[in-house]
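Right after this note come the structures.
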Structure P
Amino acid sequence: MQRYFVSDYDPENATVTITGDDVHHISRVMRMEAGDSIICMVPEGHGAMCRIAEVKEDLVVAEIIEWLEEAKDLPVMITIAQGLPKGDKMELVLQKGTELGAFAFLPFQADRSIVKWDYKKAEKKLSRYGKIVKEASEQSHRTSIPRIHQVVNLVELLELSKQYDHKIFAYEDEAKSDTFQRFGDVLNEVTIGQSVLVCFGPEGGFSEREVEMLRENGFLSVRLGPRILRAETAPLYLLSAVSYHFEEMR
């Protein structure tokens, strides 16, 4: 059944109002009419079975029939801090990371990022990113849409990191060393409901300066298996491991 995230929710009259691109999807793509059923996710993160009451040119009104009991998001809040990669790799991380349960994304301008963030085009770029995570959330039946932070530099990232319960970064030198910090050992210290900030470098990895600054600010470096992963692969590996640890092993 089609699922839509809505911001206009009237609890008193038990109705939701859908606007924007979703109206076109409902009326033109899915060709739905009054009486058809959809699932709507309200801002509080709750889902409801709804029946379409009215389809207009610019909005759809639906009646809430039944609230759903769902638990589709990861039980720990993982924020992916991704050093800006080249090409469309950031979009891949956003899409697949959303499907795998990321709580939020924090892009940052790393020392070795080939791409330089164009602040003049930031609004358009972030709007596209927002559309990607929204559609991925609907497709994967999530109960919330991950937040996408504004692009920051490392100093700003370190300041934001103070609000997290755990802070780690994936460091390729850990995979090459005989003595290394296992990611699994770190996960054993994380409890359900806590927040975790995980930093990943761009294609060239972290610079020595960045490694030093991260460690000075309480970040633990971890190994994600014995192989060296691409910039866009590492976050997906980590999220899969978190899901396995907290959702499949319990």
Structure Q
Amino acid sequence: MRMSSTEQDKGIRSLQRAVDILQCFTMEEGELSLTEISKKVNLAKSTVIRLLYTLEMNNFVERDLVTFKYKLGKQLYFIGNIAGQSIEIRSAAKATMEKLRDQTKETVNLYVLDKESRVCIQQFESLQSIRHIVKIGEKLPLTLGATGKVLLAYQSDDVIDKVINSENPKKNKSDLMRELNLIVDECFAQSIDEREVGSSAIATPIFDVNGDVIAALSLSGPTSRFKKDVIEELRDYLMDAGVEISVNLGFQSDR
């Protein structure tokens, strides 16, 4: 059922008003009362409080239960963190990813964390007729797939336990933990027919200037092409590319 133009206009107006409320907050005015927000956006308190309720329910704003003042919520931090990383990493990785695709003839993917999942933020598709493609922005698990395991391996024990308990992985916990520890030691992971039968991948971490893992770079393709000897050859190309991107982000590599 399609919305009428009037309904669409109301929706757009409500969205703009919500954006206006979020933009009220500044470094100097990190907390605002209902009255202060109402004055800033020039709307009635009754309208503002309805919008604030929706924003609060979705963690875009938080209300102090003592002062009753509002501040920006954690959801904006998560979104901003993803956006900031994505913009910087994609730019730093683009040329290297394209070169890696040309060297290996396989699909090259760049993933980042999205809460307790992973999302692909940039991809250079294989030029071969049979290839593995991932949807940009699609949320995927952390316990399945090479890039997922790379990103998970560098998280805290509490986060790892939480993810394992929520995803119910194919491997038992002790086997998965051994694999994650090995990934940290080798800066390398692989998955053969793990998330999807017929597709395989290898991955390596991307480090930032502080030495933190902020992304995972992978090569993916049909399992028929990811034989043991081929993986060893692809691994060298992948690892070099991972180091190159990390250095572009300011990481001091000893390789």
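Each value in this text was obtained by applying a stated rule to the coordinates, not by laboratory testing. As the structure is a prediction and not an experimental result, all values here were calculated from the model. Cβ atoms are built from the backbone, for glycine too; each structure is taken alone.
Which structure, out of P, Q, was P(r) over Cα pairs in 10 Å bins from 0, in percent derived from, given a value of 7, 26, 25, 19, 16, 7, 1? Let's see the in-between values first.
Values: P: 7, 29, 30, 20, 11, 3, 0; Q: 7, 26, 25, 19, 16, 7, 1.
Going label by label, the one that fits is Q.
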helix-only ellipticity at 222 nm (-39500 (n - 2.57) for each DSSP H run of 4 or more, over all residues; to 500) from the coordinates reads -16000; which among P, Q: Q
Which of P, Q yields 27, 20, 14 [semi-axes √(5λ) of the Cα gyration tensor in Å, for residues 110-181 alone, calculated]: P
Test item: FRET efficiency 1/(1 + (r/R0)^6) of positions 198 and 214 (r between Cβ atoms, R0 = 30 Å, to 0.05) calculated as 1.00, pick one of P, Q: P
Value 14, calculated as relative contact order in percent (Cα under 8 Å, 6 or more apart), assigned to which of P, Q: Q
Given 0.10 for FRET efficiency 1/(1 + (r/R0)^6) of positions 46 and 222 (r between Cβ atoms, R0 = 41 Å, to 0.05), calculated: source structure among P, Q: Q
